[in-house]
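The next part holds the structures, each set out as C-alpha cells.
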Structure I
Amino acid sequence: MKKYTLLLSLCITCIAAKAQLNQIHDNITYKALYFSQACKLIETTPGLLILDVRSPGEYADTSSSITLNIGHLKGARNLSIDSVEKHLSELEPYKNKPILLYCSHSQRSRVVSNFLGEKGFTQVYSLNGGMSLVNKSTDQEFPLKKKLYTTTTPYRLIESADAYRFIQNKNNLVIDIRPAAQFNGTDTTEANNIGRIRGAVNFPLTDLDAEVSKLSSNRSRAILICNLGGPDAVKAALKFTSAGFKNVNVLFEGLSTFIQNTPSVNQKLYFAVQPKYKVIGPKETITLVKHTPGLIVADVRARAEFENKDKLVYHNLGHITKALNFSPTELDTYLNGKPKTSPILVYGSNMPGQNGLTANEISKRLAQKGYTNVHLFYGGMYGMVWTVTNIEDCKDGWPILTDHKGLY
C-alpha cells in the first residue's frame, strides 16, 4: 500500500507541470477510451460508476487554481486521487463491474486506473483527455457533451469552433488582455508573438478595472476574453461578471490552442499581426510530415533530449521521424544552398534549445533569412505525444514518432 500512496502523491505534484506520461499502462491494467468509445459505454451500461479523481475544488469549480475549474460530468462521483486508497473498500462492489475514471488531462485518471487494475478490478476505463479535452471538443466530437457537461462558473469556456462563430458576429466584443507588446507582436519573447484575433481590442489586465467601468452601459453585450493561456483570462472574466456583465466567455486554453486548432490556410480569416512563419498544431504537423516531399524536419531541442538522455526523464519523449537535431549554426550549414522555398518544420519545447534559442526564435530567424515555407509546431514534443495518445482522429500520428517505445 505504501508504494501506491507514494505514487499517487508524486503524480499530484508532477501533473501540474505536465511532467508525467502515465499512458505506458494503457490497455494493460485498464482500457483507455476515446470519446466515441466512452459515450458508447455510458449509453449502454446501466449503473455505470463514473469517478472524477480530481480534487473536490476542481469538481465543484471552486479550486484556487482557477484554470482547473472546468466543469464536471453529471452523475460522476468525486473521489480525489489522494483518497482512493482510503475509500478502496467502498469500491469493492464494482470489482467486476465497469468503472469509468476521468480527471483534467487524463494523467491522474491513468494512475488511479492502473492502481485499481493492479488491485484486481477487472473493468476499469480511463477517459482520454479528461475534462480539458471535453472543453476543447465540439458536440460532434464528444456526442454526450450537452447531456453530461455541467459547470457552476459564472462565465462560459468556449472551444475553437464556437470561437469562430463568435468572432464572425460583429455585435460581439473580443477583448485581448495581454500586454500591449504581445498584442502588437513586438514582445521580446518570440513565443508570445503568434498574432491576435481580428477585430479584438486590447485591454491589458493591469488596466482592466477602468475599462470594465467604461463598458458598463453594455452589460448585455457578448464578450470573449482571451490571452495566450493561463489564469489571467479567468481573472478578467470574473471582473466582468462581478460588474454585472451577463454574457462573458473565455477562450479555453487561450490563443496558443486556438491558433494550433486553426489550419494555417484559414488563419488570416481570424488572426492579424502574425509572424512570417506559419504556426501550426499537431493535426497539421502530422499531415505535413506524412505528405510533404522533401520536408526538412528540424528538432532544435537540447541534444540530450533528442537522444533520450536528459537527466529529467520526462524530457525524453523520442522525436519526429526523419528529424535531425540542429543548433542554429548547424541548421544554417545544412540549409546552405537549398532553395528558400524549401519546406521546413521546426519544433522543440518551450524551453531554450541549443545555443539558448527556442523553436519560435529559430523560426523567426529562418524567416528573416528569406525562407518562405517555415512551419513552427507550437506544441512541441509533449503536445504531440499527448495529442496522438488522447485524440482519436490524431492516433494516425503514432507512425511519425521515433524512438519513443517504452517511454510512455
Structure II
Amino acid sequence: MSFWNKKRLYMDYAAATPIHKKVKRLMEQIEHQNFANPGAIHTEGRAVKAILENARLRLARVLTVRPEEVLFTGSGTESNNIAIQGIISALETNKVAIDDMSIITTQLEHPSVSKVLEKLKAKGVNVKLVDVDNVGKIDIDHFIKLLDKKVKLVTFSYANSEIGVVQDVRKLSKIVRRFNQENKTTIKIHLDASQAPLWLSCQVPSLGVDIMTLDAGKCNGPKGVGVLIKKRAVDIDPILYGGGQEAGLRSGTENFIAIAGAVEAIILAQADYKSKSKEILKTSGVLWSSISAIIPEAIWNGPSLKDVGDRLPNNVHISLPGYDTEFTAVELDNKGVAVSTKSACSGAGGGESTAVKAISGDAVRAQSTLRFTLDPNLKPTQVKKVSILLRQHLDKMKPYLKVTK
C-alpha cells in the first residue's frame, strides 16, 4: 500500500485492488500449516476441509444466507457464466424449449455477462434489453413492460464497473416477485455484485435476488476467487464437469488458501463500507471539482456524486470528446497516475465504452472516456494534481485534436 501512496496515485480500483494486510496474514498462516486436498478422508484432508467449510459459514453469516448457498469459483467471470449458462441449461434439461426462454438485461453489463448472452441469443434465447436513462439507471416502466411469462431470468449489475451507476435492486426485485405471484411464474434474478462489497450492502435477503456474483479481487482479496450465492430454489446445471466439488457446480480441487483469504476480504469490506464510502466520496468530489474547474471540455458520465446511493463513491468517469484517451491514460501513467479508459476485461486498444454509448447515444463521447476509480486511502490533497497533469497533457494534444461533429 505504501508504494501507491508515496510514489504513485492508483486510480484503477475497479480493475484490481491490493490484498489487505489481514487477508495476506491469514493466507500465510494457513499455507504454512496446510496443503492437503479437502476431498481426502485422512487427517490432513479433514483439516483443510474444516478450513474451507469454516470460510463458507463465515461468509454465509455476513451475507445472511445458508452455508450451502455459498459456492466458491475461480473468478467473478466464472460465477456469472455458471449462473447464466447453468440456469438456461437446467431449463433445457427440464424440457423447456429454447424459443420459450427470454432473458432481460441491460446494455451496461460486464463482458462476462454480455458475451454469454450473445452466445445464448445465437442459440435461440430471446435477450431483451431494458432501457436505461441518461445516467444509466434502469427505466422501471420499460422493465415492467418487458416482463412476460416467457421471461426466465433477469440479470444486471448492482454497480456498473465503468460509470459507477448503482441500480435500485430492491425495487426491481419487488417488481419481479410481484409479477411471479400474480402470473404464477418463477423468474429468477441474477445480480452481478462484483463491484459492490467495498461500498454497498451485500446482504442477500434485503436485496431480494436469487443468485449473486462476488469477486474477491475487487475488494482487497486474492485474485482468482469468485463467489456464487445460489438460493435453494434456483435450479442450475453444471457447465464444468469433474469431481463434483461445490455442490456439483464447480468441479476442481478447491483453492482453500485463497478462498479463506477471499472470505476474510469480503467480511472486512462489509464491516466498514459505510464509513469508507463517506470518506472517499469527499476525495472523489475534490477530483471532479478540480477537473471541471480547469478542463471545461470534460463531460461527466453517470449519476452525480451528490446523488448518494446512486453511484459508487470512488468513481469519477469523464469523456474528453476528440481526444485520444488511450494515449492520455498512458501519459498519465508515465506521470505516476494509474487510470483506465474502460473495464479492464473489455480489453485495451481503443473501442468505445458500451456504457457511455448506451446512456448518451454519442459515439464520439463513448470513444474518449477516462475512468478514475480511487484507492480509498487517497486523500483530497493527493488527487488535486491529477487535474493539472491532465490539463497539461490536453494542451499538448490540442493541435492533434480530432474533428468532432
Structure III
Amino acid sequence: MSPVRHSVRALLFDGDELVLFRRDKAGREPYWVTPGGGIEPEDASPEAALRRELAEELGATAGPVVPVFTLVEPGYRSTVYVAGLVELDLSRRTGAEFHDQSGHEIQRVRPADVGSVNLVPVELREFILGNAAVLPELLTARRRYRPVVDVSVLLFDGDRVLLGLRRNTGYADGEWIAMPSGHLDEGESVLDAGAREASEELGIEVGELDVVHVMHHRNPGCAGRIGFFLVARSWSGTPTNTEPDKCEKIAWFPVGELPSNTVPRVAAAIEAQRDTFFSLHGWERPRLDELRAEAARSSCEELTVAVLAAAGGGLLLVSDAETDRLPATIVGPGESLEQAIARLHPGPPTYAGAADYTSATGVTGRRFVFEVTPPPDSLPATLRLPARDRALIETWARRPVVSRGSTGS
C-alpha cells in the first residue's frame, strides 16, 4: 500500500478577508490556492507544519488556529485550519517555490466571493462558500463580543481571606488568587458556578452565597473580562487543596496584608468589595512594566514591538513590492520594552494594541504596537498592511493631538 501524503492548509483571515495566492502556469488558466503545504518529518504536529508553511510562504505569524475541514483522497489527506493573521513580512519568507515562474500573487478575497475565483481544490471552494458566514466567527472577527466571566468565592475567617498559590496553569503561576476561582460554564448561574468551584477546588459545600462585588477588568494588553466575587456565609467541611497539580498551597491572609504577588485584579476586588458593589480595573492605558508583567503572567516566551510613527510628513512604513508593514523587532534578552522601541524610532511610547501569536518554531509570543509620535497630517490612500494594523493606524490618526507622555514605569 502506498503511503498517504499529509498536508495542511490555512484559511488565513486578515480581518474579514481570506489571504490567497493566485497562480499562473503556462497552458493553464489562472487558479487560486490557500497557504500551506506538506507535513515534513521534522514537524512536531500538523499545527507546527502549518505555522512553518505560513512563515515560509508569507513570513507570517498567526494567532490560535482551529481545524475545520479535512479532504481525503486516495493516497492524500489534507487538513484545513482557520487562522487569524497577526503579522506579515514578505522579506522573511523562504519557500523555494517563490523563485519559479508560476506566480504567487497575494490576493485577498471575502469568503462569500470565493466563487468568483478558480480556487482549488473545488471541494474546499464549496466548503468555504457553504460556510462563508460562519468561518469568520471562529476567530471572533464578526461575532458579537462575549467576554469571559470569572467567578471567585471569598472565604473569610474573621478578618482573614483564603488564597491559593497557582502553579502549572499557564497563567499567573507563582501568584496568589482567591480560592476558589474559575470560569462560568454554559448553562449555569453565577451562584452555581461558585458552589461548583468550591467543591472542585476545596472539597467543601458552601451554604448561602452572596454576590458582593462585580468588576469589569482588563489585563494589560488583553481583552476585557467580567469578574463576579461571591462571599460564602457558611460552609461545611474543611477547605483542602484538592487540585495540587494547579495550586501549590492555600493559606489565610489578613485582608489588609495580602501578599505582594497577589493577582492585581483579585487584590483590588478584595479591597473594593468592602465599600462598593461595582468597580472598573485595568482600563487606564497600561504602563510598559504592566504590559511586560502581564505577558510574563500569560507565559509568553517572546515579545515583539512595532511602532506607529510619522516621518517626513507621512507614515513610517517598511515596504516591498507587494506589502507594507510597521517597523517591528523582537525584544532581545535582557532588553526592556522601552529600549526595543527606541531601536525602531525615538519618542515616548504610548500603548496602542496587542495580539498573541505562535511562531513557526512553536514559540508563544505577544506583539505590542506603540504610538511614538503624533499621527501624520494624512495617510496613504491605500494601506497594504494587515487589517489589525490598519485599524490601529486609523484610530491613531483620529486621536486628538495632545501633549504626549511615556507609559513607561
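Given 2.7 as the derived value for distance in nm of label points 7 Å out along Cα→Cβ at positions 218 and 282, which of the supplied structures I, II, III does it correspond to? So the calculation was done on II. A value of 3.4 for distance in nm of label points 7 Å out along Cα→Cβ at positions 178 and 338, calculated from one of I, II, III, originates in structure III. I, II, III: which one has helix-only ellipticity at 222 nm (-39500 (n - 2.57) for each DSSP H run of 4 or more, over all residues; to 500), as calculated, at -5500? Matching structure: III.
I have 1.06 for Rg/Rh (Cα atoms, Kirkwood Rh), for residues 50-241 alone, calculated from one of the structures I, II, III. Which structure is it? Answer for the origin of the read-out: I.
Read-outs: derived from the displayed coordinates by stated rules, not from any lab. Not measured: the values here are computed from a predicted model. Cβ atoms are built from the backbone, for glycine too; each structure is taken alone.
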